[in-house]
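Below you'll find a set of structures to go through.
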Structure I
Amino acid sequence: MPKSVPPITSGPAPVGPYSIAAEANGFVYLSGQVAFDPATGDRVEETAAAEAEQIMRNVGAILSDLDLGYDDIVKTTIFLTDMGDFGTVNAVYGQFFTGEPPARSTVQVAALPVGFQVEIEVVAAR
């Protein structure tokens, strides 16, 4: 199956030359999400926990556009600018999964776009 780029209307618009989601071979790949409010286009500028919550809401909206949900996520990668935020981000992230959580990697990075503290990338399966 060739790659397709499904239309996304509920999540934040891309801020560069990339697609919010791409689908191939039964998997949907979401680009790394940061804490933009899709209604206003403004960034959430509070804490790493607040960013994680906004990101996970955005992920849910994007997945919903694709007739998928959190339980369809098979792998995530969380990027943090401070590993000291691991516990609080982990607590927020975990609230979005009712069944078995997906596989995950969490890494600390030197910086994220526009000064964000958290970015989350997602792979879901149909």
Structure II
Amino acid sequence: MQSIHTTLAPAAIGPYSQALCVGELVFVSGQIPVDPANGSIPDGVEAQAEQVFRNLAAILRAAGTDIRNTVKTTLFIRNMADFAAVNAVYARHFSEPYPARSCVEVSKLPRDVLVECEAIAAMAD
């Protein structure tokens, strides 16, 4: 098991790793839309989703794989009415065959953000 850390994604805000490599899989902790350069959070669900997927991609690159190798994601959104907007951003970052996915509405997320995503990816071939 190997812990993954990159400064190109937000540091963990608790006792957990950004990601762990276990065998041929990478398990990425939930990413929120924090800009790792300055700690800011963009306004609006679409901009937040963009930052979430940039953070996710940075961690996967640090692990030696790529967002294209994602096999499963779990999306957490504050308002299911934002599903279509988040889905549109998601479709720009993932391609067919799309990862398996769950999406759930939650009452609150860290730092009062609107979206969070965790992922499992395969190591690059």
Structure III
Amino acid sequence: MHLAYWCVLLAGIMPAATVAIAKWGRRDFDNSEPRRWLENQEGVRRRADAAHRNHFEAFPFFAAGVLVAQQLHAPQDAINMLAIAFIASRIMYTLLYLTDRATLRSLTWLIGYLSVIALFFIAAFQGS
């Protein structure tokens, strides 16, 4: 399996990892209404939940970018490099979100977003 596909798997796991951070160690977690419980959290738990939601938002665009690039036979090394760049930026994004560094977090979000756009561009122009 190509490295880029493993990156898609990692991107799919990231939401679960970040929500686990939000819930970790709290005995009062309400599994009957988890979203309401999470919305009432503060600090790092609230930011972990926000990162969790953003990972879900970013996932479809990234997965589609990898699949389109693969389908149109873009260079595999470029696909892998951009997929790794996306995952690295999302990991950094999460760490910066948890530590409340908003400006750097936004910059790493942009790097991930541009990585996905680049996947579509290398697919579109791979034969040009």
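Rule-based calculations on the coordinates, nothing more; no lab input. Not measured: the values here are computed from a predicted model.
When P(r) over Cα pairs in 5 Å bins from 0, in percent, for residues 65-104 alone is computed for each of I, II, III, the one that comes out at 5, 19, 28, 23, 14, 7, 2 is I. One of I, II, III was used to calculate Cα extents along the principal axes in Å, giving 41, 32, 24; which? Corresponding structure: I.
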